[in-house]
1. Taking 3.7 as the value of distance in nm of label points 7 Å out along Cα→Cβ at positions 44 and 68 derived from one of the structures shown (I, II), identify that structure.
2. Using relative contact order in percent (Cα under 8 Å, 6 or more apart) for the comparison, can you identify which of I, II gives the largest number?
3. Consider the structures I, II: one of them gives 58, 46, 29 for Cα extents along the principal axes in Å as calculated from the coordinates. Say which.
4. Compare mean count of other Cβ atoms within 10 Å over residues 132-139 across structures I, II and report the one with the greatest value.
5. Figure out for me which of the structures I, II the number -3000 belongs to, where helix-only ellipticity at 222 nm (-39500 (n - 2.57) for each DSSP H run of 4 or more, over all residues; to 500) was derived from the coordinates.
6. If we compute distance in nm of label points 7 Å out along Cα→Cβ at positions 124 and 140 for structures I, II, which one ends up with the highest value?
7. Compute distance in nm of label points 7 Å out along Cα→Cβ at positions 108 and 172 for each of I, II and report the one that scores greatest.
Structure I
Amino acid sequence: MNEDLLTLIDRARTAGGYLSVRDTVRLIEGGNIVPDPFSVLISRFVTIGTGNLFHPSVVLEARAGAPLAIGDRNRFCTGTVIVAATGPIRIGHGNQFGEGGFVARTNRPDAEIRIGDGGRYVGGVAVFGLSRLGSGSQVLGGITVDGCELGDGRSFAEPDPDLRGGVLKGQGTARGLRIAAGEVIVGEGGFLQEKLQRQTDFHPKPG
């Protein structure tokens, strides 16, 4: 690429608060995988571990006083947008964000999002408010998660459903719900706490 054009691109990126293409490439040098650094926008306030995979068209934003911290070995599929605007977002290790899009945003007072390890959030998930998605939790489908807590457990690969993290499945809005390990709420248009079920209702125990 023409050096003058790259300079112009980097100037535009840094003016918007994002890492330059050159600095994005340094994430690769630090052990991350970024196949197309031109299409990935990462704020200079974001902290990132190692072994993460960033597909094209991923946006990670953070502002001073609202940190976005990312651990190791996470997979950010195309269409992932994570914005820490009014409060922190902290992401652990080994999670999958997308396929099908994923949005997490702290955009109102007292908002804070914490995501543990080994979770799976696919199919058009959006997370807001004061939300905690525990280790091994899953959100599957076009679901808006607002102020929910999904309990810690093992990942979806665990053969015993009683030991997996909390799950939301379906489509609609889930607000203010508490789902412990081994539990699931399935919704179509909305999610209600009284609809809580055991994951074994859908995935019998092995043996």
Structure II
Amino acid sequence: VIVLKKMKFKAFFIFSIVYFVIIWNLPAAWIWNPTGWLYKMGMRDFAGGLVVHGAAAAAGLAIVYEIWREEKKKGLKQSMKIDMHINSTWLALGILLLWIGWFGFNPGSVLAFNSDVLMVVITTFVASGAAMMSTMLFGELWDRKTPTIMDATNGILMGLIIITPLAGFVSPASALILGFIGGPLFIGGEKLFSRVKWFSDPVGLFPGHGLGGVFGL
């Protein structure tokens, strides 16, 4: 949303090249390369929690910070808020397609077709389902409002992000616990980031990809 409303396409295109060539490769080399310093410390990232989602959150933070610098030059005291209309039908369809695709993403990281693939499928499904229910539950307890499709989709995504770096290392029971923790983690993170005045995050990028990607490690 911020990219569409506040950035020029040329600037975003250049930033994308820098991101994929340099920024994305750094955590990938640190964790997935046996000689990387994080790998040597014992850190493992099964399918890209920090590498994909944590790095994406860091890139998003860099973008909104640069936007904020430009807005301050114009005399603004806080970042301009972006009005966004969400079509529930398209949102549900989008997260359904993403959910299905994730069952290729995580199990595909096994790089083989064996019994480990089935376990990754189960942990991925359990964590995302638990996070969906947990996010809806804690959202209702916190705000005293009926859960919405946005709560459900954010919960699913949060669970998927959390389990991604762990899908091949944990049991279904552990995936259930991790997914359940994802609910209050997302809701709390969303409340915390909403207090920040120098950027707007209408779709929950930072509590989802940022907190979820790091927490999964």
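1. Values: I: 1.6; II: 3.7.
The structure behind it is II.
2. Details: I: 10; II: 27.
Sorting by relative contact order in percent (Cα under 8 Å, 6 or more apart) in descending order puts II first.
3. Values: I: 61, 39, 25; II: 58, 46, 29.
Of the options listed, only II reproduces it.
4. Values: I: 25.4; II: 22.2.
The structure with the largest value is I.
5. The structure behind it is I.
6. Details: I: 1.7; II: 2.9.
Once distance in nm of label points 7 Å out along Cα→Cβ at positions 124 and 140 is worked out for each structure, II has the highest.
7. On the way: I: 2.0; II: 2.5.
Largest calculated value belongs to II.
Here, each number is a calculation from the coordinates, and none is a lab measurement. The structure displayed is predicted, hence computed values, not measured ones. Cβ atoms are built from the backbone, for glycine too; each structure is taken alone.
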